[in-house]
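Structures follow.
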Structure P
Amino acid sequence: MKKSLICLLLVALMAFSLTSCFRSEINYDYDDFSEFIKLPEDAVGHKLDFDLISLQAAIDSYLLKYATEYKIEPGDDIYVNFKLYEENVLVDEKTGKEYIVQAEEPSVTLENHLVKNLGAGTICSAIEGLIIGKSIGDSAARAEYKPKPDGTGATELSDFYLSEYKDKHVYIEIQPVNKVTKVGDVVSVSYKGYLLDKDGNKKKGDDGKELDPFDKSDASSYYLGSHLAIEDFENNLIGKLLNQEFSFNATFPDDYETGDEKLDLKGQTVLFEVTIKSLYEAPIYDNAFVKTYFSNYTTTKELEEAIRKDYILATVYDYILKNSEVLEYPSYEYKQHMANLEKLEPEYYENYKQTVDEYLQKQHGMTREEYVKSSMKGELIYYSLSKQYNLIPTDAMLQNEKTNLLDYYKSYYMSYQGLDEATALTSANIFVEKLGPQYIYDNVMYTMVEEFLVSKAVVTDIPIPEDKISITATLNKPVTE
């Protein structure tokens with residue numbers, strides 16, 4: 001685990017170095033680049049709609065990500081294996097001491113017996129207590145079933161009546177073996193999807209063969225009741241069994257986007273062949289959840305505000321990027337960016353076994369020139385806004401950022417490389433010096449510009465439709481803090 005984390009960080013740092021590690025040679029901080037780019041007039045104070053369903057989806061995706069092994073709870077429909085062993089109370093003739101002899105074979109055996117609405121009294125409380133809190137497939141639990149003082153003790157196990165054992169001692173052995181999925185569960189499923197023709201049959205190509213399905217043999221997870229999947233698909237995952245194979249038709253909305261130009265599913269009806277592979281339980285969305293999984297926040301309100309800011313910033317920046325025009329790329333900076341990529345050539349060939357050009361094409365779908373111009377356009381936007389609105393980092397802010405970076409990398413070297421504090425601090429100093437003053441300046445300035453854009457945006461909240469409100473139910477009413 002430690003080795004894999006280090007490798008991931010090193011890969012991230014190498015990718016990051018494409019535009020950052022050599023930025024100290026590009027002196028942006030005291031130059032005005034406004035003449036090189038034309039920004040839209042409403043770049044600052046941009047009007048946008050904030051669809052609250054986006055906030056809900058972000059929260060639900062976190063709950064899906066941190067789902068844990070499912071524990072059976074009241075209200076579940078559970079399939080169980082049930083065995084009842086009859087016992088006889090014998091008396092030792094010499095001592096008069098009573099002892100119990102259990103039958104070697106069960107008197108009653110029920111395989112895959114459905115217990116509905118666990119906890120509602122469908123079966124006796126002693127048996128319910130054995131199941132609640134267990135995981136699917138847990139080893140069988142045992143409980144003694146004795147007559148009540150009033151001489152009764154009969155109970156009904158769905159369609160099986162235990163009255164004949166009301167005056168006897170028995171042991172009940174019960175094992176939860178499956179579960180019916182319900183809203184609130186997290187399931188992982190594998191599936192194949194087939195496009196259908198107008199007659200409801202699988203579409204065929206010109207050669208008369210069925211078209212290849214879109215195949216998700218590796219399981220994908222869904223949080224039932226979150227509306228993260230299309231309605232027809234999610235609804236058909238409810239009320240099913242773990243490892244059950246089933247099929248259904250689902251129609252995609254007319255505005256559905258796949259992100260794949262070759263696959264248009266708008267308004268299409270698709271036959272899905274599905275298997276539920278595993279079952280998890282989503283955590284409760286409250287302050288304790290936020291404190292556990294997010295080091296920067298302590299309440300749901302803080303997390304939701306951060307998600308909201310990220311959404312606004314992404315929307316505003318995307319608008320500015322699409323509606324800005326680069327009039328000219330500063331020649332010195334352009335040449336310096338290209339030179340920096342050339343310096344990385346040996347490093348990328350050694351680590352990725354490919355050239356920088358191959359890497360950029362594979363990761364970004366761009367040539368070297370396209371990548372540099374794309375990066376520079378973003379930089380020109382930030383620097384123009386910084387100069388225009390006097391968002392200039394102070395020396396104190398820069399020093400604070402450097403201190404934070406040193407603390408971060410010192411902790412990294414101590415945690416993941418096992419260095420002592422003094423050695424880790426030395427390594428952190430070397431690394432931060434390599435990043436350079438321009439990197440520190442950019443970090444602070446970019447943050448100032450982003451906070452400014454978010455604060456000036458004119459935002460209209462769009463409510464969540466009633467039929468799309470997630471089961472987390474936290475966005476339309478106050479959260480208990």
Structure Q
Amino acid sequence: MNLIASSILVFLFASGASAQNETPSVQKQFVALAKKYSVKTEHLGVYATVGEDSDRKVLLDVNSSKIMIPASITKIATASAVLANFPPGYKFKTQLLSPADVKNGVLQGDLYLKGGGDPGFVSENMWFLVNAFLRSKIAKIQGDIIVDDSLFDEVRYDSSRQKTRVDRAYDAPVGAMSFNWNSINIFVRPTQKGQPADIFIDPQNDYIRLVNRAKTSAGSENILLVDRKSEKNFPGDVIHVSGSIGASLKEVVVFKNITSPDYWSGYNLKSFLAQRGIIVTGTIKNGVTPAKAQLLAESESKPIEQSVADLNKFSNNYVAEMLTKNLGALKKPSKATLADGMLVINEHMQSLGVPADQYQMQSPSGLSQENKMSSFAVWKVLQHLRNDFKVQPEFLSSLPIAGIDGTLKRRMKNSPAERWVRAKTGYINNVVSLAGYAGLENGEVITFSLIYNGPADEGKVRTFFDNLMISLVSQK
């Protein structure tokens with residue numbers, strides 16, 4: 001018997017796995033797949049069960065209590081804590097307020113934009129807010145726009161992220177007042193050979209300054225360079241576009257993050273107001289809304305379950321941090337920190353009875369190498385979410401569907417597992433993970449947690465996991 005086979009059988013027998021029905025065939029398939037893809041057992045943490053209560057059977061148990069780096073399946077615990085603390089339908093609020101009087105359509109003072117921690121406050125929400133404000137019949141603001149993002153602290157990046165900041169959209173900062181995922185869209189279109197390319201910034205506003213040195217070249221090559229930079233005495237960001245775009249290309253889009261969520265939101269508000277004919281005489285500042293300020297307009301977020309879907313479907317780290325700071329705000333309703341939110345998540349884990357020695361959570365997104373969870377700990381959270389009817393429908397609908405959408409859109413496609421597996425994916429250096437549920441045609445549901453920590457090619461490990469799920473849903 002080879003090393004992989006002998007190791008796996010030791011772990012399975014130690015777990016007390018059933019020796020009846022389909023379990024032996026599952027074990028054999030696991031051994032064969034691990035051998036095929038050269039995945040060593042000592043680098044795995046696996047726990048999978050089927051059935052409920054006294055009828056539950058352990059299908060696979062490999063190092064299930066071993067504490068490992070989980071990567072983005074950490075978001076399962078984050079989502080569970082969020083759904084436990086914010087009921088379905090809960091909405092975050094973004095408000096426009098002012099303590100100033102209104103005379104003859106003029107607001108005689110400052111307008112406050114107060115952020116409520118909405119991770120999904122985008123252009124549609126801003127339009128709704130501005131249109132609601134328009135109905136107040138204020139045509140001119142004789143003052144500044146003051147952005148209030150005091151619900152959260154001023155720390156824009158979780159310390160678990162990479163130490164060096166990058167301008168890619170995935171490294172966007174967080175703030176209680178944020179807009180469009182704190183990122184911009186840069187659209188580049190060719191013109192005539194040798195002429196400057198056309199560049200469109202979306203959304204367009206005075207926070208962004210564009211420097212266009214991009215040219216149109218012959219052919220179809222995209223040799224564009226797009227960088228975000230800062231300039232002294234300029235509160236926003238400067239986008240430098242250089243290089244060339246082939247004349248036969250239709251359009252190239254580049255996504256970049258911004259650096260100051262509060263100013264970014266304020267400048268966009270000013271731009272949206274201008275498009276509705278509302279003049280702002282002052283500039284953009286930050287501050288705290290006075291207690292005597294009157295509410296002039298309000299925009300509600302999408303329901304919390306849709307924010308959780310944003311978190312899980314595309315493994316959005318920005319949403320993870322925003323939701324976690326909102327959890328922190330439940331304990332500290334001003335200057336809430338990520339640590340405040342992590343305390344809520346860890347308390348939630350304790351309430352579920354997850355073994356204290358099988359998890360260590362410092363980051364809500366799973367970017368941190370310091371995050372540790374056993375496959376059993378992840379399974380324990382999944383099993384709670386499966387059994388608690390108050391949150392089960394919302395959580396299940398938030399997970400990527402194999403072969404259909406999210407981070408599983410291209411995985412297990414056109415296989416027996418397509419649409420039968422709903423799971424959260426995870427990947428950072430030397431870590432691959434997959435955890436969720438797999439349905440069987442007989443109506444039973446498998447709850448599973450798969451974690452790999454090791455040097456193997458991550459593509460091979462993902463293929464191993466996918467084929468393991470295919471074999472599990474195909475069992476008779």
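Nothing in this text is a laboratory measurement; each read-out follows from the coordinates by a stated rule. These figures come from a predicted structure and were not determined experimentally. Cβ atoms are built from the backbone, for glycine too; each structure is taken alone.
Assorted remarks:
- Structure from which 1.37 was derived, Cα Rg over 2.2 N^0.38 Å, options P, Q: P
- Parent structure of the calculated result 1.05, given that Rg/Rh (Cα atoms, Kirkwood Rh), for residues 238-341 alone is the read-out and P, Q the choices: Q
- Identity of the structure behind -12500 (criterion: helix-only ellipticity at 222 nm (-39500 (n - 2.57) for each DSSP H run of 4 or more, over all residues; to 500), calculated), options P, Q: P
- Computed 3.4 for distance in nm of label points 7 Å out along Cα→Cβ at positions 254 and 398 - originating structure among P, Q: Q
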